[in-house]
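For reference, the structures are reproduced in the following blocks.
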Structure P
């Protein structure tokens, strides 16, 4: 039996049971889960090991890099600007970021950018490690890039570019980088342990990622090759046309375990947080938490409404997106038909369910393979629904 630490409110015991079962059935190493309902923390639990090389235990101070779960935070920043009247989803991106109009992109709207319709899942240029980490060269390359498809005619997961595109939009409007904007406008009011660009003072708290084992069966391997095979749109989108692979080679380890990648702002993929902060952030999009509500009901509904649905040009499978948020479907099972949030590579998940007033966060360091719903969060979703 794994030793679970934390708190579980009466009536939510089944969630802790599901969390326990994940350690028994899957190769879970360390993980955290949190649930906030109607502004109150109902579940906040951790278990396992944060770093197997040292034996460091996972506790309530452990932080975890959450890959694309970061996109939900970036989407909230953009929605926050919409709520403030400084931006409209109907605006042309170039109205706020003039350089973006190059190469036929002048008519791309903020809504198209946020729903993966802009045709910019990668850039043709192969960028160096230093350029990726510096951010500005990536932004310049995206501004110059001709769309891969005609914007608005298809959608395809902008796996890494989404964050830099949204981040530059925020910077052009506000003057702050998205990491700073998020820290000051979202994290600080709610007391979140959540960073896009981690301060060195917090580095010692970060858990070590354990890479996913290879697909276990022929069907899963075939799907992986269909999405990520050499030359595919998925490969180019998920690796920034190979640039991220060079970053891994330079690090001689998983680059997402390095200080250099933790320190930069990669708003689609390098957010570092814990389950409690994810749950709190999402709860504050659908209600108040300690007197703070991040999004008005109107903007929350607009941001979480379906903008696209169908076969994804990068991920092959069907995807559904709102304004930067993943929506309920087979790829990412959520708590209900109106729930919204974002999953991250390997299994992490943050989501909000307006119907139940819930914010939910799950983080872990053992990644699992596959693009369909992670079985650990599927089990946790089922348990949460039983308890609500």
Structure Q
């Protein structure tokens, strides 16, 4: 037969029986059961007042806790979490602080504790961490210094048509300037949407993108019709390295939020409505940790460079030699022909000697490469 298992309640009852028998003193009971004399006195006192029920274990929790989160505050935290299940304790606290500045809110760790206790936190997948990449974002000191634009990965809508979201954001304030549902990454729709953004917010100093269509091309300087138009407006087209999306990490992080918070619509019109709802929430309501829990709209201001529909033609300094690009895409220089690109047909380019037999080639302010007279070819940047 198995040994009889005796729990603490059974031991207490045995102790009371031994005491009532009159054969054991307090010291004897202390030695027999291996407990202190004060514990025995306490047990006998509770048995005398409450009987066997007095021997049961009582909760050791304090009857009141002055530092406990008040119920109204806890209710506000839970309501804010239920509004947007994707937001964590930091953003919830920042949002409540904005809505109720007079309230004394609990710490982020306390909010995290209550969210977990209420079952409102989903278990996150373990991610592999990589070292942070700080360049080339260090130059962003104010709004409109650098914008980012990209076509987020295409997806099928409910009508089985593809949607290509064109996104544009300000790297300093993280403001999502635009999110357009388009049928494909083509030049004219991209330019038309960028024009509407420029008319509303003004012009940035530079726009960063990847090397895909329609942002870049394979000709000298990586020019495309879109990048040529940006150069004419005085905007520097920056291109990240191939296969290095982390160089545009702020914009890619926004894409992750866009993907998780936006559902799939039936068609482009409905998808655009969903993007507009997301954009308003992302810019006006969602606190950003890197902005000291401010929203992007609170940190952004319009550019003081207005959009000009017909920009001035390029002007080069006196130390530049100017050549007109032929319709074939070539220029005649030093009695030789050098192919540039047909995209610049009819446009003047500037050449400046930087070394013996080596001339820097540029369009407006943008350096396309160098003309090497010794090797009779153009060296790309």
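All of the numbers you see were taken from the coordinates with simple rules; none came from a lab. None of the values given here were measured: they were computed from a predicted structure. Cβ atoms are built from the backbone, for glycine too; each structure is taken alone.
Quick notes on this one:
- Top of P, Q by distance in nm of label points 7 Å out along Cα→Cβ at positions 212 and 332, largest first: Q
- Test item: log10 I(q)/I(0) by the Debye sum over Cα atoms at q = 0.07, 0.13, 0.14, 0.15 Å⁻¹ calculated as -0.27, -1.03, -1.22, -1.43, pick one of P, Q: P
- Of the structures P, Q, the one that 11 was derived from, the read-out being relative contact order in percent (Cα under 8 Å, 6 or more apart): Q
- Read-out distance in nm of label points 7 Å out along Cα→Cβ at positions 156 and 204, computed value 3.3, structure in P, Q: Q
- Structures P, Q, by distance in nm of label points 7 Å out along Cα→Cβ at positions 44 and 236: label with the highest value: Q
- Origin of the value 21.0, where mean count of other Cβ atoms within 10 Å over residues 260-267 was derived from one of P, Q: P
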